[in-house]
Structure formats: C-alpha cells, structure tokens
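S.K.: Alright, structures below, take your time with them.
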Structure I
Amino acid sequence: MFKKIKNFSGIDKPVALSLIKGLWIGFSNLITLYFVARYLDPISQGYYYTFFSIIALQVFVEMGLTFSLVQFVSHEMAHLSLDTKGNAQGNPRSKRRLQTIIMFAYKWFGLGAFLFSIILIPSGAFFFNSNNFLKIPFDILIPWVLLVVLTALNLLLTTSTAIIEGTGKISEVIGMKLLQSLLSSFVLWFFLAKKAGLYSLVFSSMIGLIVGVLWLFIRLRNFFIDILRHKSKERGINWRREIFPFQWRIAVSWMSGYFVFYSLTPILFKQSGAEVAGQFGASMQLFSVLNGGAIIWISTKMPIFGMLAAKNNYEKLRTLFFRSFFQSTAMLVIAISLAGAFYWYLVSINAAIVSKILPLNALALLAICSLLNHIVFSMAAYLRSHKKEPFMLISVLNSLCTFSLSLLLVPYYNYMGAVLSYLAGNFFFGFLGGGLIFLKDQKK
C-alpha cells in the first residue's frame, strides 16, 4: 500500500527532503511577512523587497553557468561514480573533462563576484537616491553594501552546490539548503524583532554563507581535492565549442527572466512608491514559494534527466518526465487552492497582514501566472537535459513584452499594470510559444 502511494505521488528521498524544505520555506515566508509587516515601516518594507529585486541582478554574473554546470557535470558523471571517500572513479577522460569544467567555473565566478560587487554597490546606491546618492541614510546604505558583498561570496558557494547537484547528490544538497533556510530564517526574525531594520537581511545572509562553507569543507572537501589534483594527459572539455554554445543561450534566457520576474518591483518602487512595491514584492514572493514547492518533482530529477540523455535512453527519460510533470502540476493546483482558502480566512478575521499584499483580483491573475510559469519551466527542464536551449528566443520576447508593457501600464494602472504585463508576457510568449516548441520536439 505504501509503495503504491509512493509510486503514485512520486515522493522519493530527494522529493521528500525538498518538500520538507519547501514547506518550511512556505511557513517561514509567512512568518517573515508578519515580522516584516510588524517591525518595518511601509517605507523600509519597500526597500526590503527592492533589495531582493536588485540583488537578483546576479543572474548577469551567473550567465546561465550554474544551470549549465548541473547539465554538463551530470553528463560526465554518467561515466563516473563516487567511492566511499568521495573520490571519482571510472572513465579517465570523463574525470579530466569534469576537472576542466570545475576549474573554469571557479575562475568565472571568482571574477564575476568581484565585478558584481564593484558595479552593483554604487549602482544600487544611485538607484535609491538619484538626486544625491551620497546622502542616503546609513541604515540603508551600509546594509546594502554588506548585502552585495555577501551575495558576491555566495556566488562561489552556488558554484560548488551546482557541481555537487550534477554528481547526483541531490539529497545532500537539499539537506544543506534546508539547514541554511532554518538558521537564516531564525536569525532574520530575531534581528527584525530586535528592530535591526535592514541589517537583519545582512545577518541572515551571513549565517547562510557560513553554513554552506562549513558543509562543503566537512562533507565534500575530498571530492574537490581529488578532482582538482587529478593528473591526466587526456584532453579536457573545450569550453568555447562545448559549453559556451549552450551557456550563452541559457544566459540570455536567464537574463530575460530577470526582466520578467524582478524588474516590476523596482518599476513600481520608482513610479508608485515603496509601499506599493512592498505589496507587490510580498505577493510575488508568496507565489514564488508555491512554485518552488511544486517544481521540486522536476528539479530533483534534472541530473537524472541529463544522465538518461547522455545514455540516449529517451523512452525512460520521457516516462520519468511526464510522470513528474503531472505530479508536480497537481501539487501546485492543490497548493494554490489552499493558499486561496487561507486568504479568505485572513480576510474574514480582518487580519492586518492582508493589507501588506495585493487585493484578490490581482492575486487571482498572479495565480494563473504561477501555473503558466510551472508549465514553461517543466518543458524547458526536459529540453535542456539534452544540453540545448530552444527557449532562448521566447524568453527574450517574453521579457521585452513584460518590461515594455509595464512601462506603459504602471503609470496608469499602478500595481494592476504590473500584473497585467506579467500575465501577457507569460501567456503569449512563455506558454503558447514554449508549448509550440515543446510539441515540435516531441513530434521529432
């Protein structure tokens, strides 16, 4: 009976851990919404969510490499295995190729982290006060500087976790991220309650970084030492010929995604003020949590997708994908329904937190966007497992549509202009355009 339920639901160890992590993130985000609403004034709340949106510019540093790492590492790991000490055993050529992938990744992100810091610190300060950014209050400027530096350091940690994911150690990575989330949330709440303001974000980010670094050193240092010290006359991977054609397309897609997901909050911040930006940012974060929970059924299978594609086992790949897709979509529908019921309950008791998010009509449209986003991400994950990126063009068109419409509609329709822009881009280019590409691939 238990086995039948497990097969039907698709809940294996990585999914189970991810669900626990997702449930915790969902719960903690609700608690965070409460703490932010209670301990930050409306202006500070606007800065809080705008910080997140601008920090997301790190996608321009990543340039799609973290996603590419998972795919390329998984393809090499199809011919390797890890022994009890964490050393890679198997095909010498694959081990050499894996070594060159890792060495290139650290060089890329090391330079990127440096450039990210020296560019974003003054740019963000100028954005917050374009009239005279030197007169920004210290309780805004200092947290901003520290948060950018910590985010830059986290880029190197993200590189390492992407590599480990590609080896198939999904459960270990999820466990570490769950611990990060637990400690970061408690630290955030503690300092918000102590009225540390935006410094709370800094302390929260710092503890997450410390946890990640300690986890890598204690649990996985043998793997990286073995790979980086490996000596071989075998030819390594050719970045320009093999990785770059895939990476730059992923990079364009991800950078386009920034304008779809993160540009709307800063636009509202400038056009309608920090309070409205805070409401929109909180609502987007809520649906981001719901999507993050549902996509677990897909994201935990991505290294397996890559390994099956490397072995040309397409029948098993399609079977695994479609089963995971239907399971994840069902879970998202259930999650949105439960969230809607909880919203009605909050309205019925006149909860103050309701005023901190968007009204029901806007939330209903964002719920539709949430479903569309899930479908598009799932299709893209399947196609990208073949080390190809056919969604680049529709990602660009989606971002152009969303960004352009928001500039036109937000001045007249406030937050609803942002929501409608988001919906239009996702439906016409993400869902319809992506669906046509996916169906064409299946016919092949």
Structure II
Amino acid sequence: MKHGYFICLLLCFTTFAVGPAQAQTETVLHSFQGSPGDGGYPLAGLVFDKEGNLYGTTDGGGQFNSEYCDFGCGTVFEVTSASKEKVLFNFGGYSGDASYPGYFSNLVFGKKGNLYGTTGGGGAYNQGTVFELAADGTEKVLYSFQGPPADGAGPDGGLVFDKKGNLYGTTSGGGAYNQGTVFEITAAGAGSVVYSFGSQPEDGNWPEGPLVFDKEGNLYGTTSQGGGSTNCNAVNSFGCGTVFKLAPDGTEKVLYAFQGPPADGAFPLAGVIFDRKGNLYGTTYSGGSSTNCNAVNSFGCGTVFKLAPDGTEKVLYSFQGPPADGSFPVGGLVFDKKGNLYGTNSDYAFQAPELGGTVFEITKADKEKVLYFFCSQPGCTDGYAPLGAGVIFDKEGNLYGTTDGGGEYSQGVVFEVTP
C-alpha cells in the first residue's frame, strides 16, 4: 500500500510495553474482511449523510488486483444506520483508475450528493488522483497528478470546497521543489498548483493533512516537517513542522514553526480546526514533555496544541504514553458543543499486543481523559491503531471512527464510542 513518505518514516519504529485495562465499552459496527468481497485497512475518517449513514474509504481490499495493488486497490464503503456495510466502489478496475485512499483522505459531499476524495496512488501517471463518486456508484477520476516539478504527487489529505465549488487539498510530494503542494481543482476539473512548499527560507515541507478555510477565504494547514528548528535533526534534519496560512493570491506565511521536545510538539500530521474566536487547534505526532516514548523515537509521545491569531502557541496537553495514556496522535481533532476537544492516539509505533490506541477528550480546562483503550490482545475482535481517522459526532453525541487494524478479520473496523 502507498502512504505518505513522512508517515511511513515515523511509523517504522517498534518496541514493547505493558498495556492498560479497558476503560469503556465500545461497539464495533463493522469488521472489514478484505479482498475480494470487502475493503481492508481503513485509514481515513468518516462522514455522515443526512439519513445518518456513514461513508469512508479503505486503503486496501476490494475486488480488483493488479501489479501495483497486491492486496486490492481500496474501496469506498457505506455503513448504514442499522450497521450494515456495503462496498460502493472498488478502485483499480481499469488502467489509470485511482488507488489507495490515504491517511487523511476523508470523503466530502458535493451539493448534488456526490462524494469526492483523493487517492495517494493511481491515475494516469500513478501519482495520485482526485475522484468523484456519483450516487449510482459511477466513479470519475477528476484529476491525475503528474508529479514534480510542474505538479504535486501523493495527495494523502482530504478535500475542502470553496464557495464557488472548487476543491482544494495538499500533496505530500511534488511541486517545484518536490516538498509538497497546495492544489486547486476547479468545478470543470482543471488542476493547478496554488503553492509549492520550499520556495522560501525556513518554509514548511511535506504536508500530509487537509486544509480549512477562514471567512476571508484564506487556507490553513500543517506541514509535517520544515520550519527551521534544529531540535528535530536527529530524525530528519528538516525541522519539526509548521502551521501555515495561504492567502487567496497564493502568498504563504508560516504562522508557527514547532520547536520539538521537551517544551513543544513536533511533526504535525493532521490538519487544524478553528474555534469561534479564531484560534487554531491540532495535534503533533511527537514532541511534548514526556520521556516515556523515548525508547521508540526519543522525541516524546505527542501533543495537542492551540495557536492564537497573534501566533502565540500553547501546548494544551503532552501525551504520557502507555500504560496510563495514549501516544502518537496521527489524526486531527473535533469539538463538542461545550468546546471540549476529541481525537485518537495511534500507539502505532509500539506494536505490542496489549496496545491498540485510544480515543481521548481534552476539556476546556486542558485536562485529558482517555475515553477508550482499544484492545489488540490475542482473541480480541476490537479494532486497533486509529491512524489518520480522528472521530466525528452524531446528533446524540456518540463518536465514530475507523482503525487500520484489528477486528474479526484483522483488517480494521468502523467503531462507535459513547462518551
């Protein structure tokens, strides 16, 4: 399976630790079975339709196989409000088709009810795609990325619409400096690079996550590396990552460059979200004050951060790692109605049978609570390792997400957690 370069770099470390007891009961809505009848390994998050059905993608599985899809090219699936799963589309069914939806390639609905998303592979140049899936299951590749220097490559992040119906997203590679791009796909299907990272000193590079608009039409996101700090040189020598702003005219500004542990986070993989006052919130995969994860990466267990409009950054919480806490948040955050934050920890780098990741809450008082510890012990049918997924709320306040592994067939699950 094809993933973003930097995510693969971070998730390659392994060690072992003692895991916690289960904290709360969670419901597995669907266990993926893999090829040929089902998808496998859902990396991205979920989206609701108006009827309460869930939609998402799997990075593997599906009906079609080829030389570049050893375990299937991935699927688009639906899980109904009655917990029935249906494969809506199998990627890789023809030459030049999309393949391998990425870590943050959450689906979005268009005004007419069609689904839109990205894949990190496939397309006419095998550099990734933007696709559209109609309600009748008909898929169309809207754009095939061509790679550097004229185009981006590897769009692992999701998409966002502007008011005119144009789509925007990021690629983790490609562009004029081969350090990633922000791209636009017009309603007519024309693609263009809005910004190539690496164009200025201490710029960010290798964006993995999705983008978000403010009211003025500016785009905000993160880069997994770059920013100029030398505190992360032991890992990559490219800096600890950034939060950036991209104006409608294509002018980019680094709003914040992460400094790394022990005082700051490092390597933000997911995107950011706004509160009502214009503050930005997000997660970093590593960094923070804890040394409990140093045997894995020597860079801390990850953080939740807040970035004020004036550029002041605050670490709201440093994850402490197992056995009492989670570690290595890959996915982003979501607010509840009271202003509390929710997300997932992957615990992925530990790869121990007792460790499967967490669903967590950060209160308005910056207190953390683990809502659920995923179980990956032998004999468990629970999911484990929620990666780029994050969580979403339904109207009743229940949380939904995906895990890359675990389940009855060890190919990931869709889950529900009730806070």
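S.K.: Name the one structure among I, II that distance in nm of label points 7 Å out along Cα→Cβ at positions 197 and 221 of 0.8 was derived from.
M.R.: Among I, II, the structure yielding 0.8 for distance in nm of label points 7 Å out along Cα→Cβ at positions 197 and 221 is II.
S.K.: With FRET efficiency 1/(1 + (r/R0)^6) of positions 125 and 357 (r between Cβ atoms, R0 = 35 Å, to 0.05) coming out at 0.80, pick the structure among I, II it was computed from. Could the numbers behind the result be given before it?
M.R.: On the way: I: 0.80; II: 0.50.
Of the structures listed, the value fits I.
S.K.: A further question follows. For distance in nm of label points 7 Å out along Cα→Cβ at positions 173 and 261, the calculated result is 2.9, so let me know which of I, II that is.
M.R.: Working through the options, I get structure II.
S.K.: helix-only ellipticity at 222 nm (-39500 (n - 2.57) for each DSSP H run of 4 or more, over all residues; to 500) was computed and gave -27000; which structure, I, II, did it come from?
M.R.: I
S.K.: With FRET efficiency 1/(1 + (r/R0)^6) of positions 37 and 293 (r between Cβ atoms, R0 = 41 Å, to 0.05) computed per structure, which member of I, II shows the largest figure?
M.R.: I
S.K.: Taking Cα Rg over 2.2 N^0.38 Å as the quantity of interest, name the structure among I, II where it is greatest.
M.R.: I
S.K.: Given structures I, II, which gives the highest value for relative contact order in percent (Cα under 8 Å, 6 or more apart)?
M.R.: I
S.K.: When you work out mean count of other Cβ atoms within 10 Å over residues 85-92 for each of the structures I, II, which one comes out largest?
M.R.: II
S.K.: When you work out Kirkwood radius over Cα pairs in Å, for residues 157-244 alone for each of the structures I, II, which one comes out largest?
M.R.: Details: I: 15.3; II: 13.3.
Largest one: structure I.
Readers should treat all values here as calculations from the given coordinates under stated rules, not as data from a laboratory. Because the structure is a prediction, the values reported are computed rather than measured. Cβ atoms are built from the backbone, for glycine too; each structure is taken alone.
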